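Next up: the structures, one after another.
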Structure 1
Amino acid sequence: MDRDLMEIVQGLHAGTVIPYLGAGLLPEAGSSFPSTLQDMAEILSGQVTVPHRIRRNLTGAAQYIENFKHRKTLVHLMDAAFSGPVAIYPVQRRLAEMRLPLIVHLWYDDSMAQALSDAKASWGRIQGLSQSEHFGQWTGFWTGKGQAATETEAGDWETVLYEPWGARSPASNYLVSDSDFVEVLTEIDIQTPIPQIIQDIRKDRNFLFLGCHFDDQLQRTFARQIMKRSSGRHWVLADWPMTRNERRFVEEQNIHVLQLPAGSLFAEISAETVLAG
């Protein structure tokens with residue numbers, strides 16, 4: 001086994017490595033859900049006529065719809081884009097079975113939540129909230145069964161699923177428009193939107209990025225702020241040629257790039273489990 005992969009797998013078993021999952025897992029899982037910011041922008045723009053210059057800009061298109069068609073229309077379109085059968089990547093199923101203290105999922109689908117439910121884990125989810133719908137409240141807490149919870153109750157969960165941009169379930173929470181992100185980015189450098197439980201769990205731990213691209217400023221900013229005050233060493237499995245901005249980001253954040261598909265991790269975790277048994 002590759003030395004880095006061995007360290008990752010051992011860290012996952014020990015609970016010292018935090019998986020950080022992106023939308024790039026969806027195509028590998030055979031999902032028809034949109035899996036890039038541009039894909040999502042084009043879906044929204046295909047449903048509501050928006051100015052040509054922002055048709056491929058997700059936050060701009062979402063803001064236009066929110067301004068001229070109402071927030072409820074935007075939420076309805078987001079719900080529609082992520083309705084239907086949920087495809088779960090094998091790595092997600094294996095991670096769900098490992099009873100990890102924290103999994104970060106930065107996209108709007110419910111694949112990781114479904115994997116945790118299928119694994120009958122003791123878990124709950126924390127989601128970022130739009131200030132236009134929940135003014136003054138940065139995050140919401142729900143049990144794995146979709147019941148409202150508190151941060152105190154979240155401390156009893158075996159696995160916390162953190163969804164900083166929200167998700168379709170259980171309450172159609174989405175950070176997606178310009179105003180949604182402006183509000184969060186104004187405060188994120190001092191960590192206000194990031195719950196204390198997340199800040200506590202991440203301390204001294206490593207992050208493992210799967211299905212994550214860093215070719216967009218929003219994705220880089222959230223990764224940087226969520227990693228803050230964790231350990232100084234992380235990994236990303238990326239079997240695509242990185243852009244200059246991506247390369248600069250991973251170098252700045254000491255994220256080691258393994259030119260491997262996410263599926264290779266599943267094989268290594270399974271092999272390690274068999275050997276341990």
Structure 2
Amino acid sequence: MGVFAAISAALSWTIACFIWRSQTKFFSSIQINLIKNTLAAFLFSPVILTISSNTEIKAIAILSMSGFIGITLGDSFYITALRILGTRRTLTVEAFSPILANLFGAILIKEIAPLKVWIGASIITLSLTLIARENIENIPINTKEDDSLIKGFIFAFLSLICAVLAATLSRYVLKDSVISSLQSTEIRLVASIIFLIPVARINFSYLLNDITKRNQLKLVVATLLGTNLGIYLQQTVFKLLPIGLGWTLLSISPVISLFFASLEGEDIDTKSILTSLLALVGVAIALI
């Protein structure tokens with residue numbers, strides 16, 4: 001179940017990233033983050049009623065911190081990177097995430113991954129680095145004003161640090177807690193909204209009247225896939241699997257993103273396909 005959840009989460013998140021990038025023409029990164037989290041939290045709101053009053057305050061506090069770091073900060077950085085770099089390039093900045101997740105797991109929560117996971121994570125890191133470096137000068141970048149490649153990569157790197165740290169905090173709580181994946185998802189979403197509201201200004205009249213029904217539908221679909229389903233599946237992974245192995249499996253997003261690259265004007269060559277297959281080899285080794 002943990003492996004299935006990881007692969008499904010990677011697929012849903014990749015599709016959502018592709019849709020969210022198209023919405024950066026109408027909203028800022030912080031605004032998109034607040035819109036998607038508010039909608040997702042509303043859809044999952046009945047879950048709040050299932051949270052017992054006996055639930056440890058410490059667990060709720062840690063999950064709330066995870067929501068702030070991973071969703072409020074991490075997703076805002078991530079959507080900004082998407083606007084500048086594109087879906088595939090932003091996803092491939094995550095090349096070092098498997099190694100980072102294994103390190104964070106070992107240092108912060110004492111989860112030492114077996115050698116096969118480290119080998120698999122290293123192979124995935126190598127393959128994703130190769131994907132990120134190839135044909136850099138030929139991939140069109142959608143820049144605006146003073147946006148630059150360096151700025152985009154900085155935002156992508158910050159989002160990576162936030163995501164892995166937030167995942168480690170979630171794993172710390174979920175591995176020994178009675179809190180379910182669904183409950184942890186709602187707690188993290190509500191926490192992210194609380195921190196986003198003071199800084200994100202949304203013109204609801206513009207959202208409801210000036211944005212086409214098609215783009216409104218895209219926001220809803222991306223939220224259902226990337227936030228509701230994506231975060232729920234991600235939390236399921238961190239409840240069932242060690243952080244290192246779980247994140248290693250979640251790191252196949254760049255491979256999935258190849259299917260969307262042509263829609264963003266990127267050319268997929270034989271080298272891209274081979275390096276993506278190398279990533280899958282890394283996943284297989286980690287699972288053996």
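Taking 20 as the value of relative contact order in percent (Cα under 8 Å, 6 or more apart) derived from one of the structures shown (1, 2), identify that structure. The read-out was computed on structure 1.
Once distance in nm of label points 7 Å out along Cα→Cβ at positions 203 and 235 is evaluated on every structure in 1, 2, the highest one turns out to be 2.
When FRET efficiency 1/(1 + (r/R0)^6) of positions 67 and 251 (r between Cβ atoms, R0 = 41 Å, to 0.05) is computed for each of 1, 2, which one produces 0.60? Attributed to the structure labelled 1. Taking distance in nm of label points 7 Å out along Cα→Cβ at positions 83 and 123 as the criterion, the top structure among 1, 2 is 2, with the largest value. Each of structures 1, 2 was scored by distance in nm of label points 7 Å out along Cα→Cβ at positions 211 and 243; the highest score is held by 2. Given a computed value of -21500 for helix-only ellipticity at 222 nm (-39500 (n - 2.57) for each DSSP H run of 4 or more, over all residues; to 500), which structure among 1, 2 does it belong to? Here the read-out was taken from 2.
For which of the structures 1, 2 does the calculation of mean count of other Cβ atoms within 10 Å over residues 3-10 return 16.1?
Values: 1: 16.1; 2: 20.1.
Structure 1 accounts for this read-out.
Every number here is computed from the coordinates shown, using simple stated rules; none is lab data. Just so we're clear, the structure is a prediction, and the values are computed from it rather than from any experiment. Cβ atoms are built from the backbone, for glycine too; each structure is taken alone.
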